[in-house]
1. If relative contact order in percent (Cα under 8 Å, 6 or more apart) is calculated from each of I, II, which structure is the one that comes out at 37?
2. Suppose volume of the Cα convex hull per residue in Å³ works out to 103; of I, II, which structure was it derived from?
3. Using the calculated result 0.10 for FRET efficiency 1/(1 + (r/R0)^6) of positions 62 and 110 (r between Cβ atoms, R0 = 25 Å, to 0.05), pick out the matching structure from I, II.
4. Here helix-only ellipticity at 222 nm (-39500 (n - 2.57) for each DSSP H run of 4 or more, over all residues; to 500) has been calculated and equals -12500, so which of I, II was it run on?
5. A value of 1.1 was derived for distance in nm of label points 7 Å out along Cα→Cβ at positions 54 and 102; which structure in I, II was it taken from?
6. If you work out FRET efficiency 1/(1 + (r/R0)^6) of positions 22 and 94 (r between Cβ atoms, R0 = 25 Å, to 0.05) for I, II, which one comes out largest?
7. Looking at distance in nm of label points 7 Å out along Cα→Cβ at positions 86 and 118, point out which structure of I, II has the largest value.
Structure I
Amino acid sequence: MSIPEPSLNDWLAEGKASENADKCGMFLVHNGIVRSTAKVQVRNGEEKPPVKQVDFSYDAAGVEAAIAEALTWEGVYFVKVWLNEGVLDVGESIMYVMIGADIRPRCIDALQNLVGKIKNDLVVEKEIYV
């Protein structure tokens with residue numbers, strides 16, 4: 001089960017129409033999806049059966065706080081986050097994160113930092129194997 005995914009075209013239009021759009025020189029998007037290879041196998045080489053699904057949940061208040069914090073980072077002027085929930089199949093989207101910033105290095109760093117904060121501190125992902 002999953003919730004409807006956002007339109008990235010709508011997000012980009014929203015970013016380009018936002019209050020500080022004239023300060024943004026770049027928008028970057030992260031789209032995390034459920035893969036069939038287990039996380040520990042990709043990261044540590046530990047053998048696991050293929051992933052069939054992921055049971056996914058998150059701390060909504062924590063995500064809102066992380067968005068608010070990201071908007072205080074130097075050069076960051078637009079942040080949008082969507083997170084799925086429930087039992088997700090391989091290929092389904094887990095999250096979208098969009099950052100609008102003034103220059104490429106700040107945009108890349110902000111995207112990396114925000115996705116890292118969400119993934120490391122604010123979500124619970126339980127892999128379900130075949």
Structure II
Amino acid sequence: MQITPEITIADWELTESFMRASGPGGQNVNKVASAVELRFEAERSPHLPLAVKQRLRRLAGRRWTKEGAIVIQVSEERSQARNREIARARMADLIRRATEKPKRRIKTRVPLGQKRKRVDAKKHRGQIKTLRGSIDD
């Protein structure tokens with residue numbers, strides 16, 4: 001499976017298992033195993049750099065197992081082939097997003113004039129509220 005020009009995932013690294021899907025489907029739902037579970041052993045993959053693996057682990061979230069595998073389950077379509085395509089596309093997209101290096105955040109300071117403006121606005125608002133009070137004779 002081609003992810004980027006540099007990264008290609010071999011077929012032996014992917015494991016597919018099929019099961020019966022829950023939900024609507026009529027009489028067909030009890031006979032055909034159309035749901036797909038795609039498993040990729042990301043931690044042991046020789047094709048992924050260490051930095052990509054770390055970002056992939058963060059992006060995968062709950063889909064990352066204790067053994068270091070990513071599990072994607074798809075049961076959207078009634079066709080097993082279509083569910084298989086969707087699962088492979090999701091896996092490729094997830095890995096592709098992990099290859100993108102995040103931009104470093106550049107810290108910025110709040111300008112002094114902006115701070116003064118905020119404080120002045122608060123003081124003005126406070127004055128308005130004090131003027132609403134009862135008048136002492």
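Just so it is clear, none of the values below were taken in a lab; they were calculated from the coordinates. A quick note: this is a predicted structure, and the numbers were derived from the prediction, not measured. Cβ atoms are built from the backbone, for glycine too; each structure is taken alone.
1. The structure behind it is I.
2. The value was obtained from structure I.
3. Numbers: I: 0.90; II: 0.10.
Going through each structure in turn, the value belongs to II.
4. Values: I: -9500; II: -12500.
Computing helix-only ellipticity at 222 nm (-39500 (n - 2.57) for each DSSP H run of 4 or more, over all residues; to 500) on every structure in I, II gives -12500 only for II.
5. Matching structure: II.
6. Numbers: I: 0.20; II: 0.60.
Largest value of FRET efficiency 1/(1 + (r/R0)^6) of positions 22 and 94 (r between Cβ atoms, R0 = 25 Å, to 0.05): II.
7. On the way: I: 1.9; II: 4.6.
Checked I, II; max of distance in nm of label points 7 Å out along Cα→Cβ at positions 86 and 118 sits with II.
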